[in-house]
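Trainee: Below: a set of structures, written as structure tokens.
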Structure I
Amino acid sequence: MKIQQLSIFAENKPGHVAGPCRLLADQGVNIRALSLADTQKFGILRLIVSDAAKATKVLEAGGHVVKTTEVVAIEVPDQPGGLAAVLAALEGSPTNIEYMYAFPFGHQGKAVLIFRFDDPDSAIKTLQGKGIAVLSSDVILKG
């Protein structure tokens, strides 16, 4: 139920996002989801890819600093209140959301929320106990 996410650290300069994306494309690694966060001096490109191990090797060989973390993907109706229902399910639990991002799934009117939790196993248990659909990596990686 946990998915491997790659975080790539890059200087906040023109072209620094294109480089890692080009490396992955050249090696046939598909980017399934991404998020870009920045500060004045550097950015963090977070990626969920079709092959995390291969992507890590390719990116590191290309001179990029890569960190792998576990995230949780949740499927929700792509409509007003989808996120609110997930957050309500977590209320009262000790689970902390470190960050999140979302993308439309294009599957039966659903969207996918990607969460980085402080305790992903506890979060999965809480969410599933409240009837929230936690997705396997196969669903995200193969579409």
Structure II
Amino acid sequence: MTVLDAYAVIAYLRAEPASGEVRPLLDGGDAFLTAVGVAEVLDHLVRLAGIDEEGAALDLAQLGLIDGVVVDSEVGLGAGRLRARYYHRSRCPVSMADCIAAEAARRTRQALATSDPHLLDLCHQEGVAMIVLTGSDGTTWTPPG
């Protein structure tokens, strides 16, 4: 199983550089978004990409991702702790949705698929398994050295 960051799904749907890396994860049928990730993807597709609400929801349903994994209190507490430890508006602007995805990956002992360098830094420091995806600009994150 793989936890998908919202970016992974958006990159796939928009045919960005990571789409070829995301496709096998989706084809395997064991990738998932958290419920917060579903909301984040839907918001992006409707508000920023201009897709109508029903079409965006249909895109997620066709990928088998519409039923996001519920965020329970343990994941919520862990995500809050992560964001409190790492968030900084310029050095590490990880969103709460990012932290929820990282904590869901940790709790389920699954890898988190993302290209977000700040989220990857957080996962690296926290020992959360990662699948590093190519960014929208074609770059790939490398661990701090």
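Trainee: Of the structures labelled I, II, one was used to calculate distance in nm of label points 7 Å out along Cα→Cβ at positions 9 and 25, giving 2.7. Name it.
Mentor: I
Trainee: While we're looking at this one, here's another question. Which one of I, II has Cα extents along the principal axes in Å, for residues 57-128 alone, as calculated from the coordinates, equal to 42, 31, 16?
Mentor: Computing Cα extents along the principal axes in Å, for residues 57-128 alone on every structure in I, II gives 42, 31, 16 only for I.
Trainee: Between I, II, which one scores greatest on Kirkwood radius over Cα pairs in Å?
Mentor: I
Trainee: Suppose helix-only ellipticity at 222 nm (-39500 (n - 2.57) for each DSSP H run of 4 or more, over all residues; to 500) works out to -8500; of I, II, which structure was it derived from?
Mentor: On the way: I: -8500; II: -15000.
Going label by label, the one that fits is I.
None of the figures in this text is laboratory data; all of them are computed from the coordinates on show. Since we're looking at a predicted model, the values are computed, not measured. Cβ atoms are built from the backbone, for glycine too; each structure is taken alone.
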